[in-house]
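Down below are the structures I want you to see.
The numbers here are math on the coordinates, done by the rules we state, and not lab data. Owing to the predicted nature of the structure, the values given are computational and were not obtained by experimental measurement. Cβ atoms are built from the backbone, for glycine too; each structure is taken alone.
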Structure 1
């Protein structure tokens, strides 16, 4: 039915399609270069900065620097907190040590006073024997190293204020006065009762009595001894020791409380600063990861979904690196689409007449076979093509075919095809017999105007379901060849 005939202009078609391909690729390359140049020469906004997407590498470096500085600050704050905590612990420990030393001094002075007073009031017990117990306790307390002078020497090495040392110095002087009176009184009692050289007395540095004191009667010696430990001067110094020690302890505890409060306040400030810096790091990390997700991960995720669909990628979202990837992909996609279009046109279009070719014709008929619509199928054959080629050359033959194609496409719409050397076809959908008659009349007029002879035949059905495409083609082919034979016969006559 559809006889395949040699097609003219194959070489020209190939050259033409490759020329179209090169032109399309050249346009794509120019488009890519223009995009790059446009991005490099983007207009400057009112703030003086280029109107472009920020680059991830230019933003991440300052973030890394800021995070590094904040981490150094955090380490510094932790070190400062630990040092201040150590200072606070030292303050509290020293305050306890100082208070304990002063308290020990006070309790020792009180014990010396009490035991010495007990011994002086009762040097003999009820049975008339030497009352060694209070004197033994006195001696044990006396040999300890927390006496006034010893305590004062230690406090001179402590981290205490001058007022504390001054108060303790006064307390030590009063304690020394009391101690001297106690030893003098014990010596008088020992002389009055002719006490034996027992251990406690041997360990005490008793003063030497004067000749007058030795010559004094027993009662006078006892009275003088009691006056030394119960007199007003002794009581005044005893009270002075208690007052000065109490004042020193108050200053020590007050100073410790102030330093503790200062250290605590410093620790709280350092901790607050640490929380602020830590929170800043967390906020920066959250913002950074949000930006990375929004401007890198999210666009790349969208790209991964869009690439299999063949859609163009969004070049307006994400960091500049992401937009450059999208731009590069879009350029490649444009190249591919241009190449696909050219190859598809080369496969489906006749190079000489730019009409759809035999492949397109058969594809359309295959797709239309299931439609239940009115349809007319036209088949055309250009008359005297071989003679024109032989007598006037192939260029004249090509021109004849182009004129025939224009006549057919101008009269029968956009569904016109060239499926052979001099064979054409046209499909008219949803048509009526009256419309077909008008088309054929117009076609015959254009034949005469363009000085071209075309034999044609057509078949029509008001409902494609009543017949088949093959039947329509056979009928149109038969009518076309009848007209062609008639035309050739008339020319021979």
Structure 2
């Protein structure tokens, strides 16, 4: 072939370079940047899978143990009379051996905000044994707190072995929360969002999205792979929306939010009262156990002991036989159990409280009972945990997408009306729920710190002028 003249070669090269440059301006693709993102993704998928595997394994063992404890208690009713003895053992164990492990979920959230120390390794076995004992002898408690504490303790141990820095350890603890929640309830997407949402009021931690989603998915898959099953909820039909229905759900959401306040305040109030009046901590669950026995005798049923899953089943099936005050009894049983030092979570009792209150609200507002029970199931928890997004997603994962809008309305209204209160006192307020509610206060305060400045609903008692008691 004849060679091209030098001028043609230069012109061709110049044209190619101009075309290449224009293409680069059109689509700016940085291969180095993408390589870093791939490495980041792979690293956090691996670390999230570690957290998820630990969450799934511990949750599977815990769920099976809890199922055994519940069945054994139902078959041997006399175990309830040993609840004070179990309380003494649990209280003594945490008093003499627990150390900071007694901080529970609030400790894990606090470590996410400021990772100054390791989550104690003893937390996992202690909360496991304490929760199983609580359920075995009839205490009214849940399972989420235990799953999260076990997952958090084991994951922080893995972070220590892997020599992760403070920033990475913070993300791993968020992943641990997501893994524990998703695994114990079988809701992997809600579990992911819960971990991202629960550590602060009004903030979602997207920097932990990859490990949180991975941990929740892996945790759920491990539980299912080991053959552990969850209670199936009925799937709701497509809801025909109307302004009237949305308004009624919003009114019910107000009741759900106020009920979440009642639960949080009563539980924390019992803790403060017992701490102030009973100095020897192991005696507190003893008295609490006696109180639970008295309450069970007073109401004439043991339906409010343990998880009370049958109450949820009845409520979501139409509520036949659910009394109007069932939610209040379950609230009182659980607040006394947890407030006096027994171990367990708050979430499943909140599900029961919400579902049974939903039956009552459905009757009052003339809304289909299964729908309102399902909305209450997630909305009371949304208010108590300040996690409206996670709870809306949980409603869809458990009951189907037919009631998505009622779930969202109920959860958001409950979240707003629960104000700056909740079951996790170390949650920090990132975005206040109302502009005037924290006027003049730092929004970085925790719920516990806000509570110290809150006005009491009863007027202060008059002091006897001759009294010498200190204020």
Structure 3
């Protein structure tokens, strides 16, 4: 698996430092908000195939179920109101999905990152816009998720966007914890991961805060653990205590119902922007090896830019309405219906923000999280592309080779979530494989368009059709700027 090696020099954190502390005590105080004066490490246990509550996870695809998604939506409100007391989160960590492959089909663990997304939407982040460091700041209803790979070129150094590994013996996770405690900054640090990972993180803290009394076994998804550390001062050592919270959630087994319907939008037509297009190409000698009887629906990630250049790698709260509405929006629109869902690996790093907006690099999570609800609602296999990096110069050609010249996709129908500016170059690279296409170039994808669907079809002979007649039918301009509440 290729790992992103972008170095963020402005935000580079120092190497793992031994955690200097003293013993704490454990207590149980459900419903009490944590002190913002402490370093609060909040551990949210997400379901996997080994540790779960029945009904929260699909045994065949390792996806969250509708019940599991409902629990995550309710958990977000509980975390924000009860544990944070309405205050803003400081950082959110979740596992790199490809570090936890499940079932014989090696499905990535999308449950952990999906589980914490609603909580991210209940917080805010302030960033610059297109003007860079000296431009005004804009506060958006969104929050970045730290889910990315460590940079092997940096050794044992934790980056601002570095996520967790599933492994209970991960050095990476010790680096993340050690870096947090080295900087000794009070706040709310949320970790969303399976029990195996959460247990190992707390055990690592136990080696430094020896008086902590930790849980010895998985006790269900409603338990939230917080290790609250009183920071060290010039005269006193740090001290830690465990607080166990019981959210007492009882989620529905039905797919979540949004608190209000989303406004509808018309699909492309003769006088719309984007305009209708239809590109065709006949197979020939140059297309030898191309797949047949394949359909791919290309959709953009949900709303992400409330201001030009503003970016945190996630979508904004308005996008949560679109993502959760997607299963119903696409019902009866896609024929044939998708048999699998694909997206780019969310543990890849989004590098453009450093040069475009003057912001730190971020984990590029939004395409994968946009289609996660659709996969959940339809219990579809969910795969991530981690064999190449989205922002490589060769990415369009790599994408064409991966999806259209790979026999495993012959006869398949795929829903693909990606970055919109990459779709035209992908189609251009695909057209380059055909001797006489009806157009040598795909149209650009308008920057404000989050709704259109591009359909790519290969028939029984490998002949190509690409069009944009379909859309999700959700009016982006009328989506609320705050997240739906559950």
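Okay, here's what the table says:
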{"quantity": "Among 1, 2, 3, structure where distance in nm of label points 7 Å out along Cα→Cβ at positions 348 and 428 as derived comes to 2.4", "calculated": "1"}
{"quantity": "For 0.25 (FRET efficiency 1/(1 + (r/R0)^6) of positions 260 and 284 (r between Cβ atoms, R0 = 30 Å, to 0.05), calculated) the corresponding structure among 1, 2, 3", "calculated": "1"}
{"quantity": "Given -6000 for helix-only ellipticity at 222 nm (-39500 (n - 2.57) for each DSSP H run of 4 or more, over all residues; to 500), calculated: source structure among 1, 2, 3", "calculated": "3"}
